[in-house]
Structure P
Amino acid sequence: MTGQDVEAVLRAGGHRITRPRTAVWAALVDADDHLTAEEVAARVEQQDAGVNLASVYRTLTLFEELELVRQSRLGDDPAGRWEITHPDDDFHLVCTVCGAVDHHVGSLVQTVRDHLEGGHGFAVDEVDLTVRGRCAACAGATA
């Protein structure tokens with residue numbers, strides 16, 4: 001999703017395009033990892049020192065409500081990690097040694113959805129699947 005697409009989503013929802021919102025979106029787009037709100041704020045502050053942590057939290061909450069971003073709990077850290085929304089079919093692979101997070105795309109999530117909806121009558125809204133283990137580099141280092 002481009003910055004123009006985000007602006008269109010904001011406007012369609014009756015929200016203004018503000019400096020904090022633009023800066024938070026840019027920080028998430030430029031991230032090569034899943035960021036805590038504090039990490040987003042630190043990146044935003046490098047670009048615009050006038051944006052405070054409270055503005056970052058409000059922006060992340062709004063973006064989540066608009067389904068532009070998603071928050072996940074990854075690893076042992078209790079802090080939520082933020083990223084641009086991706087399809088449920090992408091699930092997280094979290095290395096318990098180095099902390100790397102990777103996305104994996106496969107049919108497993110759809111299998112889980114089908115099982116829960118068909119076998120249990122459970123209406124699935126969202127799947128956030130996280131698998132913990134060792135990445136290839138860490139698994140090779142311990143072999």
Structure Q
Amino acid sequence: MDVVGVALYVLSWILAAMFLKAGLVKVTSRLFPKEHQQASKRFVLCADVCPTVLFGYTPPPDGYMFVIGVIETLCSILLMLPLTNVHARIYLVFAVLMALAIYTHGVLAQFGKMVVPMCLFLACLVLYKMEPLTLSKMPIK
């Protein structure tokens with residue numbers, strides 16, 4: 001495996017770990033109580049600018065946070081499994097989530113908070129396009 005392949009492989013695991021923690025923070029307060037409480041406060045603002053508002057539906061903040069958390073958690077777990085046929089789709093789901101996060105921070109004029117979602121969005125697009133090796137496709141030497 002070349003250097004770029006190793007870098008993409010490591011990036012995919014870092015990305016999966018980051019989204020897993022972010023998802024678990026949103027889903028339950030048992031693992032990260034302080035972060036969960038902070039996320040709950042943030043999602044009150046986020047629910048008001050959710051893209052579904054454009055169609056006349058404002059989601060409840062806790063429900064909105066829970067749904068996003070479940071998507072992040074399940075996709076992260078799937079990304080950690082050697083199911084190579086779903087990895088590209090998961091990177092695309094993460095890219096869409098990050099695009100929505102960028103939109104949300106932009107609407108709320110929280111431009112400093114857009115940096116991390118932008119970086120994650122770009123990382124997801126790179127991983128989607130490059131499809132790094134997984135454990136099941138790695139050559140054994």
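Nothing in this text is a laboratory measurement; each read-out follows from the coordinates by a stated rule. Computed from a predicted structure; not experimentally measured. Cβ atoms are built from the backbone, for glycine too; each structure is taken alone.
When distance in nm of label points 7 Å out along Cα→Cβ at positions 70 and 86 is computed for each of P, Q, the one that comes out at 1.5 is Q.
One of P, Q was used to compute distance in nm of label points 7 Å out along Cα→Cβ at positions 30 and 110, and the answer was 3.7. Which one was it? Computing distance in nm of label points 7 Å out along Cα→Cβ at positions 30 and 110 on every structure in P, Q gives 3.7 only for P. Work out the source of -24500 here, i.e. which of P, Q gives that when helix-only ellipticity at 222 nm (-39500 (n - 2.57) for each DSSP H run of 4 or more, over all residues; to 500) is computed. Checking each candidate, the match is Q. Can you say which of P, Q returns 0.75 when FRET efficiency 1/(1 + (r/R0)^6) of positions 6 and 38 (r between Cβ atoms, R0 = 41 Å, to 0.05) is computed? Going through each structure in turn, the value belongs to Q. When distance in nm of label points 7 Å out along Cα→Cβ at positions 46 and 78 is computed for each of P, Q, which one produces 2.9? Source structure for this number: P. Among the shown structures P, Q, from which was the value 18 of relative contact order in percent (Cα under 8 Å, 6 or more apart) calculated? The read-out was computed on structure P. With Cα extents along the principal axes in Å coming out at 54, 30, 26, pick the structure among P, Q it was computed from. Corresponding structure: Q.
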